[in-house]
1. log10 I(q)/I(0) by the Debye sum over Cα atoms at q = 0.06, 0.09, 0.12 Å⁻¹ computed as -0.33, -0.75, -1.22: which structure among 1, 2?
2. If helix-only ellipticity at 222 nm (-39500 (n - 2.57) for each DSSP H run of 4 or more, over all residues; to 500) is calculated from each of 1, 2, which structure is the one that comes out at -9500?
3. Kindly point out which one of 1, 2 the value -0.46, -0.93 was derived from, the read-out being log10 I(q)/I(0) by the Debye sum over Cα atoms at q = 0.11, 0.17 Å⁻¹, for residues 112-215 alone.
4. Ranked on distance in nm of label points 7 Å out along Cα→Cβ at positions 96 and 456, which label among 1, 2 comes first with the largest value?
5. Out of 1, 2, choose the structure whose coordinates give relative contact order in percent (Cα under 8 Å, 6 or more apart) equal to 10 when calculated.
6. Among the shown structures 1, 2, from which was the value 19.0 of mean count of other Cβ atoms within 10 Å over residues 160-167 calculated?
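What follows draws every value from the coordinates through simple rules; no lab data is involved. From a predicted model like this one, the values you see are computed outputs, not experimental measurements. Cβ atoms are built from the backbone, for glycine too; each structure is taken alone.
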Structure 1
Amino acid sequence: MSKSTSVGHSKTSRSGSGQSAKFTTGSTMRHVAVMTGTGSIGLVAIFIVDALNLFYISLLGVQELAAAIGFAGTLLFFTVSLAIGLTIATSALVSRALGKGDREQAANLGGASLVFMALATGSLVLVLWPFLRDITALMGARGETLDVATHFLQIVLPSTPLVAIGMATTGILRGVGDARRAMYVTLSGGAAAAVLDPIFIFGLDLGVTGAAIATVLSRMILLSVGLYGAYFVHRLVRLPDWTRLKGAFRPYFSIGLPAVLTQVATPVGNTYVTIQIAQFGDDAVAGWAIIGRLIPVAFGTIFALSGAVGPILGQNFGAGLYDRLFLVMRDSLILTLVYVVALWAVLALSGEQIASLFGAVGLARELVLFFCLFVAGSFLFNGALFVANAAFNNLGYATYSTVFNWGRSTLGTIPFVWVGAQYFGAKGVLAGWGLGAIVFGVVAVITCFRVVRRIGQEAPPPDDDQMPGQPPTAYSPFSTGKAATLG
């Protein structure tokens, strides 16, 4: 490492950090809005295509096919959640290193992150592959629905490392503040799927098989665009040797493992909801599948917001600008409130049209309408939980996000959904799922502001000798200090 790029030993390094750490100056609301806006465009594009996928399948006129996509989507959500958790670690490490002014270390961490992502998701595919049919049956799929869902997963699941590494590159791009290129990555995958889906499903008359093939091809395109931006444009991917890989292991997984556990909690909770819904028949599962596609399209901005907040917090945390952390959190929650209230009103007014668009009939239609009128409002609290988790992951308290997300997906899901199913049927399942978000969203936000306040009051400036990507020791959630307990 050259002297000019070493951390804390060069004026060049510190003076250059202003360009690399763009979030350490200027309006925090503007940074949050710009990062969220660009992130949501690409993210929502993918979700729209996912919804179109289900729409195209529904045009085939076989309800079992739509239900099969719903079951398959639940499992795929689990695999993608692993990638999301590790992407959080990638973004946090790169943004912190850039906040400290060490671009070389940021590139080393970026390269190591891609290697870890490939190994982790590849291992997951190998573990799940022999049990795809058993897992799908466990969720409640039967007969033709089980056959179709298993077939779809057998084609799509092996491509998980492709989309995962592509997602990791968006973490690198967001970490450096290039929201536009991060948007292009996901937008390219969505655009490719939008074109390929009708070609393979209808043009080549491949049905569900065509939908699966189109998904794999779109993931390849997403990966290519992501690598171009992270490697060729920003030069923030340097494949590490064994020594650097070992050095990056601890900081990466100290954030990545709790973040993965946090992300996995959501599909676990959704799996339980799917199991409860399944007892009311394929119509109910089809309705839940439509809702599962509708949620990310309608609330994609909230999902993007949680990803956008991370790099902003990470850069300011790495630069020691603790007073700006509170401003970022405040602005993020304001944006969440305004957006969710507006979208809830839109959904309530357009529920009939949405149900008709997907050809929902009977119980499936009733569930879609019930979600649009009532359950959609719960995303006020889900969104607050997402933002708080982003703060925990990037400020050295990743275990807190794990606790809150698992709490929401277990204590905040299972008893509410079970009671709803027993007394109010399929609608009760949805109602219970929505109500469970309230307590955990409120408590997570209160805890988050306590963390931010304590950091601002007591944390020392970052130590120049400290490795980029590591939070101050006194604020590690794995330490025995008072920061670990928030006593």
Structure 2
Amino acid sequence: MSVVENGQVVSSVISGSLAEELDIRPGDRLLCIDGKPVIDVFDYQVRQLQADLVILIEKLDKSQIEFELEKDEDEDLGLVFENPLLDDCNSCQNHCIFCFIDQLPQGLRKTLYFKDDDMRMSFLHGNYVTLTNIDDEELDRIISYRFSPMNISVHATDPLVRMRMMRNRNSGNLYPRLKKLAAAGIDLNCQLVLCPGINDGEVLENTLSDLTALGQNVISIAMVPVGVTKYREEKNLFPVRSFSKEEAQNVINTVNKWQNKLLDDWGRRTVYAGDEFYLRAGVGFPPAKEYEEYPQLENGVGMAALFIDTVSSFLDGSEVDLELPPLKIVSNVNSIQTEALDPKISNDTGKRILIATGSAASEVISPWVGQLAAHFSLDIELITVLNDFFGHTVTVAGLITGQDLLTTLKPIIKSAQADLRVIIPDCMLKADEDIFLDDMTLQQLADELKCEVAAVSEQAQGLLAALTYYSMEEK
């Protein structure tokens, strides 16, 4: 029996909501709205906002209660479900030549090998989808819900190039679908994973021309370089290489040209290059204001400029909001404690702070270490952690493993004479668990290093919050 036939299991009820007034509780099931089962999260979100509706609830004791509701239109029922999608997640049917998951070694936890390609995940979590695993009827259903924006993995608008890159015969019909979405008033964020010699150069020019021809419903177009791990050759994957310095500069030149054109035509830049292109080209990042609303920050587009702008403003005396999730500190005495920014004052003195991150982020942070040390009156050292697990061509902090940290930091800490603290960005950890990609836990890292480790937000506020905390401990 399917999830729909069984109903949707309620995991929690929002306090003060209509569902709480109806005494709907965790473990109850939503069977129907207006006599029809709820297909998925799209279906639920639209139908539950109606002013008049009838919902059928199955209680834990299997009894069923029908509620006839009159409420304000757009008032949320207040139900949170065990399965956020209210359906099985759609897996990816492509075999992309640049797929990072295909480049993973064997033996990692199973969830790392799952490739999702689900439009519902796009709206819930900002994931990018290819539109290759839905038919025209499903596309029309999605359009009818008027959810916007949609995050689309484009890569190329040329059908033959896209099919070559994604190795899926259904991937060549993207552009007519993008036209349909734009014509329906759906905003689009477009992502291009660029592979040198395949979809850059003239192909990229044509792709940008096609996408901007869709009109101003195209909110953003961002290019990120293909990631290459050391496992490509041993797994006999399609020969893809990293961008050279000159090739990265060519991409930036293309972006600059299109930004200038669209700034004149639309009043906004729209087209962006990922931060890695600037690092590989060896050129400075654009000013933060040129990223406008940071439409693809989660893709590493503008993170460096935002970091620089935030730290610069902080050091200049501007007020910077440090009200982030609490600073998570893991000690080496088998206990985890969560500290807010109002620290428990310690009598320890002479602390030395090690900021450990990947080589890309290290290039961004490095120019600021001296000023931060002076501002906070702390002994701060930036440690660049090379990625031995995936290979040194992988430079982002989020792919650093616990073993990489241990290998780099243990000799430094062993020879140190000071009371050490280690700060890492929490993007190295699983989103909902203190565990690295290689299954080492944050606690195990602290125990092996025999020192305190703080995991903080990867944005500048996270680092500033941690340094604020430690500077207060020193006083």
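1. The read-out comes from structure 2.
2. Of the structures listed, the value fits 2.
3. The correct label is 1.
4. Greatest value across 1, 2: structure 2.
5. Computing relative contact order in percent (Cα under 8 Å, 6 or more apart) on every structure in 1, 2 gives 10 only for 2.
6. Attributed to the structure labelled 2.
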